[in-house]
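K.L.:
Several structures are given next for inspection.
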Structure P
Amino acid sequence: MPRVSVIIPTYNRKALLQEAIGSVCRQTFRDFEILVIDDGSTDGTAQAVSSIKDERLRYFWKENGGVSSARNLGLRKAGGRYITFLDSDDLYVPDYLQTMVSSLEKVPEYGVAYASVTMEHPDGSRQERMNDKYACTGWIVRSLFCRFFVYCQASLIRRELLDGFFFDETLELAEDQDFFLRLSTRTPFLFVPQTFVIRRSQAESLSRRGGKGRVHLDNLKVPERFYFEYGGADWIPRRQAMRVLSKKYRKTGFKLLQEGRKTEGLQCLQKAIQYNKWSFWAVMLGRLRFGRFLVVLF
């Protein structure tokens, strides 16, 4: 049994996938298996994977069903004591697994270790996406509810925590936020500042589908459902939760209006008022700034 299972979901990215697999094979830590879950690729991904000669590499093909279904199949097939994920367009730095495993093994009371990511843009420039202002160690439920800062491709999880625990396949986006927010109620998290993962930005990535920066309502569904349906009320004081939800709806409402999605935008602003009456004043102030959008409210 390998100590670590690295799950790589992929769809029509054979060249980038080969680079991602290579970054795992070059790890200073050697006791791992790589599970490539092909979510119905048609670009020769199977042949690209078969060209990599490493006995630790396992390949599985499935009908296209989205990244969550691919990760879930990986979880069912994984045999390692620790689980980690890597998107097929991202890269591990050489000492990533060694640092993460050794850090988590020193603190058996922690179930998840997570690290920073560095964004690599198409022009080659890089940008750090984590700093100590948001990263924290311990029970992080409240912090994670307010702001999401745990990246799926920069986390290591003890296998026993994931028995019967999967990604929500009904979510088009924000499935990783939902996964880790629910997981944060099961165990404390350990932030490992010594390492990071290179996250490569792609123009066609799922998060940009429908236009650069386009707003998706799954980002609101996740925290709202967590609080009201998944036990979040046991962890987060109601006043704080209502304030956070109101802020998220208010900000999303303004963004939707800017995109020209007037009906959805106004519904979000009304929901912001519903969650926190002070949001009404935020809407009033916002009307002065975005009056051409909000005039229909009054």
Structure Q
Amino acid sequence: MKRVIVSGANGFIGCHTLPLLVNAGFEVHALNWLGEAAQVEGVSWHKVDLMDHSAVDTLLHNLQVTHLLHLAWYTEHGKFWHAAENLQWVACSLNLLKCFVGLGGKRVLMAGSCAEYDWSKGHCFEQSTECLPASLYGTSKHALHQIAQAYCAQSNISFAWGRIFFLYGSGEAASRFVPTVINGMLRQEKVPCSDGTQLRDFMHVEDVASAFVALLASDLTGAFNIASGESCTLREIGEKVMRQIKGDGRIEFGALPNCQSDPAVLTADIARLRDELGWRPSHSPEEGLAETIEWWKSNANSRLKTS
């Protein structure tokens, strides 16, 4: 029996992995510390603070899991790039890994980030683009990748690393780009934005979760870009949203200055994901945005009913 423990299981990506893991034949044990845990059939929840190394060791000793899907990290929007909490998450991630390996675990998949790459390169390849992070967050993720990969190699543990690019979908923080645009259009507002010429690879969160589950269930190792392989500008995304939400709302491109630290191009090569894993996203941009718009509509209606 494949038995997996999922950290960050009630997070933006994690909650979408749970039913997919059950359907893939895993016995699923989900970790939660803060917030409500979504009730998913076939998922057992465990409340544990990953910073409490003793509690983590006790839990893993009791569960005897075969697989580890590590998604948890500090991700408060606008703060996580340079937060000291990144150091704590490197430490607790390594402790989680050490406990898992010491108790006979077989396969590890951890979430990395496109922030590990040298952004001046624009188009990122796992095996040839240099990792040269410009933030504490990216540096911490890259350091964890290097240490975890070396430790798993010497311990004869199967190890994979998924570098996440840009994502959107239900449950995303309201202050991020896609929700800001959607909610502004739903409220028929004018939304100030940069010129929108930045080229990015966005993928629906359900596809991100699907890619992680497919990778975990495989025996492939090393780093994988978790992205769609199709890029578009922020302006194009905003215009797609405006076409789907008709009304007086408008995005004012160029009303805000472009952030100097943002690269003009940051996209992913997904040859490993496509050719080795045989995986492709199931949501087109139009379908993904339509589902996300409906989620925010429903979310807004729910708030109105309870206010």
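K.L.:
A value of 0.70 was computed for FRET efficiency 1/(1 + (r/R0)^6) of positions 258 and 274 (r between Cβ atoms, R0 = 25 Å, to 0.05); which of P, Q is the source structure?
P.N.:
Numbers: P: 0.70; Q: 0.20.
Only structure P yields this read-out.
K.L.:
Can you rank P, Q by distance in nm of label points 7 Å out along Cα→Cβ at positions 50 and 66 and just name the one with the largest value? Mind dumping the intermediate values first?
P.N.:
Values: P: 3.1; Q: 2.4.
Greatest value across P, Q: structure P.
K.L.:
Here distance in nm of label points 7 Å out along Cα→Cβ at positions 42 and 242 was calculated and came to 4.3; which of the structures P, Q was it taken from? Intermediate results must be reported in sequence, preceding the final value.
P.N.:
Details: P: 5.1; Q: 4.3.
Answer by label: Q.
K.L.:
Oh, and also: P(r) over Cα pairs in 5 Å bins from 0, in percent, for residues 186-265 alone was computed and gave 3, 12, 15, 15, 16, 18, 16, 5, 1, 0; which structure, P, Q, did it come from? Show your work: numbers first, answer last.
P.N.:
Working: P: 3, 12, 15, 15, 16, 18, 16, 5, 1, 0; Q: 3, 13, 17, 17, 16, 13, 9, 6, 4, 1, 0.
That value comes from structure P.
K.L.:
In addition: Upon calculation of Cα extents along the principal axes in Å from the atomic coordinates, which of the structures P, Q produces 59, 48, 38? Please list the in-between numbers first.
P.N.:
Details: P: 66, 43, 35; Q: 59, 48, 38.
Matching structure: Q.
No value in this document is a laboratory result; all are computed from the given coordinates. Computed from a predicted structure; not experimentally measured. Cβ atoms are built from the backbone, for glycine too; each structure is taken alone.
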